[in-house]
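Some structures to go through are shown next.
The numbers here are math on the coordinates, done by the rules we state, and not lab data. Computed from a prediction, not measured in an experiment: that's the story for all the values here. Cβ atoms are built from the backbone, for glycine too; each structure is taken alone.
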Structure I
């Protein structure tokens, strides 16, 4: 999976003890409880991204496992402490916008969660994404209801992000919080656009990327307009410089150092990295003395910007808020 190149997934041996229950917001309204009112909780039936009906017999889920970091981020943002999280160390390194507030059980890696560990947690619900193999989803379904969300959609990246948030909120009885998160995000984008315009940067060209080194070769990943970061850039009034084609889900393209020569000279080049994973930071490492890199007009002009470490490029609203704040601060300083 594309994003696994960014992380050093740590598979930790897990004991088969029960974890503490997660928590949801207090006093969810009647709609959040599937119309249960003040009586006993009524079943909730949801339709996931695969068109599958998922029923929660006891109403909103409180003991929830998240197999992907964007799911975990949304859960915590909604006030739900997941009882199980894939690659906890990786989450805490790469997704600092919404820190874990509880002590979830390590369930393995995002691409290969431990079925036995998850089963031992006896969750009300497992929330996965379409990045997880169908065979794993099927096995998880033998132990708990599984709600599968589409991981990303390059045709409408921010729409998919908020659609996933809404589905998670319905499953956990936290729809009021979801509405506030979305409203705050829209306000953040408006605020950021205003700051960009006031700095005279409206309409400026931007290229957001990350990179990594494999066998001494630098690969650069382009966040095209179909990526979440690319969509945020456009909402801020910036013009995407990339002409490489992105994939249909994440809107990611690929190039090398020579490919950067095709970018307009007046591009603002923005990259995402993490100092805890130097292999993912070629822009301050192996490229520092690269003649092609040093010859690029935007490098010579000092128009190279590093986003705040721990900004998860494939995260949920919290990560996108963090990206907006960091990007605006970098471009307007």
Structure II
């Protein structure tokens, strides 16, 4: 499995998320959308008096349907890939060598990683700001974050970009690697399904506060261990590439609970400490102001280059996480 995951990681660094390549996560997104529509139609037909409770139950069914579907499809595809290998190559190759299964396994693992994609999309914000095009930077940022971006100042755009890179080190890199090493492409895709559900329905607004409750709680649980691993790895990775390792650990430990999420503050605080900047503050979600406690100390003001620095930290953390998980896998096996 170390071999497969390492190749998938390298492929992700090289090609990222090209539009010409079918992406299984798009299937998961479509599945979530259609399942939500079906369940909401069922809620409307039921005419239950306690709508909040009914929506919460429907949200639980959404989680069960999506996860079971993903589990079955990925498992069946891998099973039949192996069967085809045995049927086609049984006379030419050792029984332990399965070309189609290998290709499909690497493809699924690669599809779960988002290192280059996150860097590419965040750099669009970076270069727009470098060109003094704040409206375009806000537009690019809106594709990455849930907060409203139309009236953000340059400093707020920078803060949002750095925060989303830090948060997505967990969601897009460390958690998929963590679950891939534990359970291969099947468990990695189960995690991606959980994370995709949270990104689509896990909002604290009127529409999703009940319906998305189960998805949001499950995402918190799935990221609980990887987020804390990330909080430890980021400062060390930052130190390797020249940032402040000691302050990274200090701020991570001090501010690790300064977020409504039980997980997000770990990577954000580690990045803020390594860079010597302050994150957090008031954001607007669906027309409502949401205050987030400050994370980090403002040793200096945020600047455009901090986006590029956060991306470099992300790359270093991804590589170090791959090495550490690989070593752990070999030792345990």
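A few remarks follow.
- Parent structure of the calculated result -24000, given that helix-only ellipticity at 222 nm (-39500 (n - 2.57) for each DSSP H run of 4 or more, over all residues; to 500) is the read-out and I, II the choices: II
- When distance in nm of label points 7 Å out along Cα→Cβ at positions 150 and 182 is computed for each of I, II, the one that comes out at 4.1 is II.
- Which of I, II leads on mean projected area of the Cα convex hull in nm², largest value: II
- Largest in FRET efficiency 1/(1 + (r/R0)^6) of positions 46 and 246 (r between Cβ atoms, R0 = 30 Å, to 0.05) among the labelled structures I, II is structure I.
- Parent structure of the calculated result 3.7, given that distance in nm of label points 7 Å out along Cα→Cβ at positions 62 and 190 is the read-out and I, II the choices: I
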